[in-house]
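Novice: Right after this note come the structures.
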Structure P
């Protein structure tokens, strides 16, 4: 039996385990999907000792960047992004891929219109790197927002004002703020400046409607969660593992 799984921290809520368990059952595949909940990336190698026949892994917060030194190779997109969410085990080698950008682009495109000319990416972690890569492929200019801005293309949250919000019609939450169980949290941006021309995209899927999205809906903006992106990136992961 082939073993697949998710590597992360505090991942009992995981979408991936349920998704792939259902997939394996429906398609009558002799595979199992497990959660590998580790407290530190230093425990990563031990996963392969505790569970035989691992054929592939997904990687989630907070290890999408930290896992890189534990891999033998990266595909071109993962190399460019600097973060991995999918690992294929082939001939004993661990090869890193990134399917987040694929899922994001495919799920974003149906909502884009001529008013969506520029984006703000909230957060600067591994997920945000995949989103930046995806926006580049779509030729959509963007800026990051961080608690600790460290580049010219990065605003601090305290710098955000109505002019900046108006100039960035797509706002993407790549932070964990608002994830279950701390659903009362949200990124500290000036929501009063959100208009009906804005598109708010939250990579969080649990809850399905975060406070971040609620603020957008109150302003009659388009507001979408990350569930479809997750489904698409999961299917792309399976294509990689099964190839």
Structure Q
């Protein structure tokens, strides 16, 4: 069902999927995060396939699954900044815990969403585990060319306010300060699954290997042969995610 999350006074469009038969009582909860748009005007349609994936995970995995649009994406209000997207994820965790009777909250995310899931879990002990798909280890590419990122953000539509950002220095600083590889070691011994395609040209496989190394051996790396960047569309990856969710539910509180 469609729902709304409030983050920083903004309304974020969201979709909540409940299982017909939970695997446990109360069921575990998952927040599912999308990535950053790449195509011109892509923000409007960003994450439109995620509700379908959420329904699939809820039906086959027995989980309560919440997916949402970060600010500036889909029908969500606001404009993109990396720090604000991290705040949006925290608001989604709050929303799931406050509105649903779940046994705990896990995170799963694709690309930028996966990287932010690592950063959120590192600072939020309420998060029980993380699965990330094709996640970058840093945002250094963005930090090296913030004006290019700003122009791209306007092009794809995650920034529509001509006066945004009102604090350009802060907007740029967040691209350096928010760094998954610097905080990933805070997650273990909580479960951390890193899934990466062997042929990912957008975020090379080396990023996944660096995250595993930085986690100090407390992460599981699954490399999907001949897979590219958009792993959520790969049935093999969905099967890996469902298997991981089954394992998380079986281990219990």
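We did not get these values from a lab; they are worked out from the coordinates using the rules stated. Just so it is clear, the structure is predicted and the values come from calculations on it, not from any experiment. Cβ atoms are built from the backbone, for glycine too; each structure is taken alone.
Novice: In terms of distance in nm of label points 7 Å out along Cα→Cβ at positions 16 and 56, which of structures P, Q is highest?
Specialist: When distance in nm of label points 7 Å out along Cα→Cβ at positions 16 and 56 is computed for each of P, Q, structure Q gives the biggest number.
Novice: Which structure, out of P, Q, was relative contact order in percent (Cα under 8 Å, 6 or more apart) calculated from, if the result is 15?
Specialist: The structure behind it is P.
Novice: A value of -11500 was computed for helix-only ellipticity at 222 nm (-39500 (n - 2.57) for each DSSP H run of 4 or more, over all residues; to 500); which of P, Q is the source structure?
Specialist: This figure was derived from Q.
Novice: Which structure, out of P, Q, was distance in nm of label points 7 Å out along Cα→Cβ at positions 88 and 200 derived from, given a value of 3.8?
Specialist: P
Novice: Compare Rg/Rh (Cα atoms, Kirkwood Rh) across structures P, Q and report the one with the greatest value.
Specialist: P
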